[in-house]
1. To which of P, Q does the computed value 3.3 (distance in nm of label points 7 Å out along Cα→Cβ at positions 73 and 209) belong?
2. Identify the structure, out of P, Q, from whose coordinates helix-only ellipticity at 222 nm (-39500 (n - 2.57) for each DSSP H run of 4 or more, over all residues; to 500) was calculated to give -28000.
3. Going by mean count of other Cβ atoms within 10 Å over residues 89-96, which of structures P, Q comes out largest?
4. So Kirkwood radius over Cα pairs in Å, computed for just one structure, reads 17.9; which one of P, Q is that?
5. Determine which structure produced the value 30 for relative contact order in percent (Cα under 8 Å, 6 or more apart), calculated from the coordinates; the candidates are P, Q.
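A short reminder: the numbers here are calculations on the coordinates, not readings from a lab. Since the structure is predicted, the reported quantities are computational estimates derived from the model, not experimental observations. Cβ atoms are built from the backbone, for glycine too; each structure is taken alone.
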Structure P
Amino acid sequence: MSQSIQTFPSWGRKIVAIGRNFAYVQTPRIPCPCPNTETFNSEHAKELGNAVPTAPFFFLKPTSSYVSSTSVDARIEIPKGTNVHHEIELGVVIGRTGRDIAASEAMHFVEGYALAIDVTARDLQDAAKKSGKPWTTAKGFDTFTPVGEFLPKSLIANPDDLRLWLKINGETKQDGPTSDMIFKIPDLIAYVSAITTLERGDVILTGTPAGVGKLIPGDTVTCGLAKRGNNGGDIFNMSFR
């Protein structure tokens, strides 16, 4: 008997995190591979002084970094002496195994979504970049992937028509539309599955809008997912300390 997809953080095998995937100007959809990327600008890349990607790129996070919003003590642990940043993201939950998935078929492999935060030890990441080392240390601490409840695909008719927001102690730090993704979800699934098999329970973190910033012990982190222009409230929100 297969595991319930609603409990994916407890048994899913991979967290695939996409980097530098939000534009700061409204742009048309780029198929992958993507020509003419000189007209695209990644706000997150810009604020970190990184080059704008000409194709998707990703890194892996350990599933031991998950901490659920439903935990009794939903807490982000900040290692002493580190400069830790928040990055709010839409997570795509894979519902069945696939390899070399065509972009035209990719949404058939999506079971649902989850709100997530890609927590990053920015000082460790910067040091890793300078020395040409992987980012695992900066991204992989326990509790560095806070994640919300599973949201079935039927609840979100159009994942390109959502708004991601994050507040620290009640002050808005990130607020951006998923329509500003440079590489859309089908293209991300196609790209990743051409390199590594995607399995049921895997999650793809699709990138973060501008506004990433520092977390310190004692901060209250509140974040949410809403349909753009929706005055009826959030589809989902969660809070961590």
Structure Q
Amino acid sequence: MQTERCNNVVVSCLSLQHSLLARRVSFRTVYIVSYNLLQFCVHSWILTNIIIRILRFGRDALADMFYSIGFATSLCQLFSILELYHIADGIEKARLLPRFIQVVERSSVLVMVIVLEEFQIKPVVSLLFLLWNIVELLRYPHELLSVMGTPSMAMLWVRYTLRIPLYILSVIIEGVTVYQALPHARAVVSADVQLSSLLLLFLALFPFGASITVWQLLKERQQQLDKWNKKIKRK
């Protein structure tokens, strides 16, 4: 009798644990799907806004382009910090180091653009934001499909192959943006430190960080493609 009661207690505890685990997994799934969907929608809106404004107003669109998309871009970049937690916690299957470097690079450039108001109308800023959004829109569809358990080879190729050269191009434009901002930064002094000195330090470290990121992305690409090929062979 006592043994039967103990068994019932154990079964109840295991059932409760399974229920809590299922709820936790369900919550994590809903959260990551919502996050990726939100980022995809906002990046789509930004990209559409940029293209429409350029087609409609031409070069004149650059005058207030940042005022039109700056807040949404800043919001996306702020939320992208959460992706470091996603990777560390295992919610997203990706390498932490390249994502960390990318978040730091983009956040630094974005803060620079926000501080240098007179620099916001430069064509290179609009080009940079255009590339940032294209690069991210190549990533989120694959993430959504993977979370929902319906991965696509086409989206896998776009995410891990097509995205890499576009990322390299965006990194080059980031460097050009910082370099062109130097004359504007020399007039800005904050906390007794010239902004231009910080930008020069950024430019010095920039190639090193970008090289590590590309190297990690290539390794990640090979790993994902090998995993997909093994999955196809098992079928």
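1. Structure P accounts for this read-out.
2. Label of the originating structure: Q.
3. The structure with the largest value is P.
4. Numbers: P: 17.9; Q: 20.3.
Only structure P yields this read-out.
5. Values: P: 30; Q: 22.
Of the options listed, only P reproduces it.
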